[in-house]
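Trainee: Several structures are given next for inspection.
What follows is calculated from the coordinates using simple rules that are stated; it is not laboratory data. Values in this document were obtained by computation on a predicted structure and should not be read as measured data. Cβ atoms are built from the backbone, for glycine too; each structure is taken alone.
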Structure I
Amino acid sequence: MATGKRITLRDIAAAAGVSAPTVSNVLNGNDQRGKVRISDATRTRILRVADELGYTPSLLGQSIRLGRTNQVCVVPLNLYSPWTEALVDAVTGACRTAGKRPLILADGDWSAFLAGQGADGAVIEESVLADGDLDKLRRLAGSGISIVLFHSAAEPDDIDVIRRPILPALHTALRDLTTRHRRIAVLTGDAASTDDERLLEFRDVIAEAGLPLDPDLIRSTGADRYLAFRQAMELLQSEDPPTAIFGTQDLSAIGALWAAQRLGLGVPDDLEIIGIGNTPESLQTDPQLSSVGPPHYFDKVAELLIQRLNGDGPAERLHVYPAEIWHRGTTRAGRPSSKG
């Protein structure tokens, strides 16, 4: 039961009938790492008493004592995307269990923050990197900071690299749409991009299927579901509307779903929609969003970072999560239909 005063290790030791060093060893996980031997019964009693007293560790005190910040940061490109939200939720949960403090760095100055020992570890998205940043990450890793990087090509070496190969599954999903539709629209970050692999894959599939490529069906939405909604509204109210929409992110596909529902269109009978990411938000729409992406792996990524912070984890530094096709309520794969 929590009281008004700050609970100390001595308070816990007195209530549990053990010494303060024993409490410290349990709360710092030293017994779990084999540094000391403490019985399971004693460990359980200490943790129960700490919880009952409302004990919370002093992060500042731990930082000074251990030479660590006990802080972990997430460095995303877009703070409000479903992908980022899922990653932050997973990292926050893992940090709560491990007694770490999660931070989100969204101002672009992540390298200076980490170089100043602002955190013990970081999960970083490839899209935030500029030229030369990979070298910065390797130097940071060499200084003792644990780095988990989402990247399609970087070599792991002394950092953990997460790869999510998506093109094989995406090709299959788009090819399936071309068997039922002639006019397929795309909601993408930048319609004028010449190096967006998802948009390039769409163009290749359309050409492979022998369908005309209408530039007006390719719309820029950035990473904004509301702009995706407006673009989809415009497309669906045009003289020759698409009968399928492909969102290069789940958030843009969700914007298209909102537009279809606003206009009273049946999904998937009047309009098929598919996104990319297989984010948790894809399961929250009605109907649930069909998507291309790996099985949910955010908890595994978060746990990997915590393991590295504890000097543990697998020997392998390259972690691959291939994409799969998740046909849910916004596509009608396998149902016979003539092209619209």
Structure II
Amino acid sequence: MYKKNLLRSASLAFVLASALGITGCTSDPVAVSDEAFADSLAKELIAACPMTGLGDASAREACADNLTKLDSLRDAMNEPFFWGSQKPGTSYDYAQSQRTDFNPLVWRRMYLSTYMFTGEYRVEKTADFTVLHVEHRFRNELDLGDYPYPFWHEKGKWDSYQKSVELLLFIKNGKILGGLRSEEQDAARPVVDHTWDGNWHWMDAGGEAEPYVTLYSFLFSAGNPHVSKLDDAYRALEEEMRAHQCQTCHSPDNSMKMNPLELFNYPNQALSARYDLITELEDNTMPPPNSMGLPVGIMDTAQRDKLKALAETFAKAADDALSYEGETSVRR
């Protein structure tokens, strides 16, 4: 009798708790503050990319794989994700720094993996953001094709990569908006000098395209069934864009001083611009007013429609390939 009454009382208590919305299974998850998230993320970055030799390509590959699979980073990254060098004297007003927009997977696998982390970090709360400072070392002794493009085309940029002391990540409401290389530099760090030969692309001794990390074969998993279609779509789009001189503006040297910049001249980096390109062709605002003597927009409707159709095919193939990897795509 006692056991029966006990069960009956327990059942009644559960019903009352359910009616009041206080059962464990219906409670809302506890919100994590941006500061707590930043602290946890720093530890994960340090574990994913520990210190090793500056030219250790295997360690870079392992770091890239770890960052690709790091769900807490992937799920929090904004798209587009901005990246650049902190302009001296601007504090955390990142809009004043020169930035380039990237797809989140592209940035963490290609760019973030060129760093390794010392284990030192700090979390700073500002009026507008939470800023995660992570002390790093840049892998400046890798082969030239291991870098997303020849950073040494501009001495200040190459110095920024080699000498900056911290990675700054800007976090707001649980989203990582972007990152900057800190204005603080360590002049004592060993540097490697390269001379740019004027080429954004080249072939290695074996006849393979470089930089190889810009290719979809580096970004996506080997079993991704959408990569071949995506590569074909990009090649067709890139050929048509060259006919309209699009790469004149959308290359790393940023001749038009766009801020943020979007890159079209590499397969992986072009992923971030796929939706903007369609919108600009629909509005016929590309090229924009410029000082280079290029006509504004594409006046030939048939040519513009052809380019737009190629851009739409590219965007769809990109969405499919990214989705296969567990990445989300949100058209802006």
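Trainee: Of the structures labelled I, II, one was used to calculate Cα extents along the principal axes in Å, giving 91, 56, 43. Name it.
Mentor: Values: I: 77, 44, 31; II: 91, 56, 43.
Clearly, the read-out refers to II.
Trainee: Work out distance in nm of label points 7 Å out along Cα→Cβ at positions 185 and 281 for each of structures I, II, then name the structure with the largest result.
Mentor: For this comparison of distance in nm of label points 7 Å out along Cα→Cβ at positions 185 and 281, the top structure is II.
Trainee: Have a look at I, II and say which one yields 2.1 for distance in nm of label points 7 Å out along Cα→Cβ at positions 249 and 265, as calculated.
Mentor: Source structure: I.
Trainee: Sticking with this structure for a sec: Using mean count of other Cβ atoms within 10 Å over residues 105-112 as the calculated read-out, with 15.0 as its value, let me know the right label among I, II.
Mentor: Only one of I, II returns 15.0 for mean count of other Cβ atoms within 10 Å over residues 105-112, namely I.
Trainee: Assuming 1.2 is distance in nm of label points 7 Å out along Cα→Cβ at positions 49 and 161 as calculated from a single structure, say which of I, II it is.
Mentor: Structure II accounts for this read-out.
Trainee: Looking at structures I, II, which one was distance in nm of label points 7 Å out along Cα→Cβ at positions 137 and 241 calculated from, given that it came out as 4.2?
Mentor: This figure was derived from I.
Trainee: From I, II, which structure was P(r) over Cα pairs in 5 Å bins from 0, in percent, for residues 81-232 alone = 2, 8, 16, 20, 20, 14, 10, 7, 3, 1, 0 calculated on?
Mentor: Values: I: 2, 7, 14, 15, 16, 13, 11, 9, 7, 4, 1, 0; II: 2, 8, 16, 20, 20, 14, 10, 7, 3, 1, 0.
So the calculation was done on II.
Trainee: Work out which structure the value 22.8 belongs to, where mean count of other Cβ atoms within 10 Å over residues 97-104 was derived from one of I, II.
Mentor: Traced to structure II.
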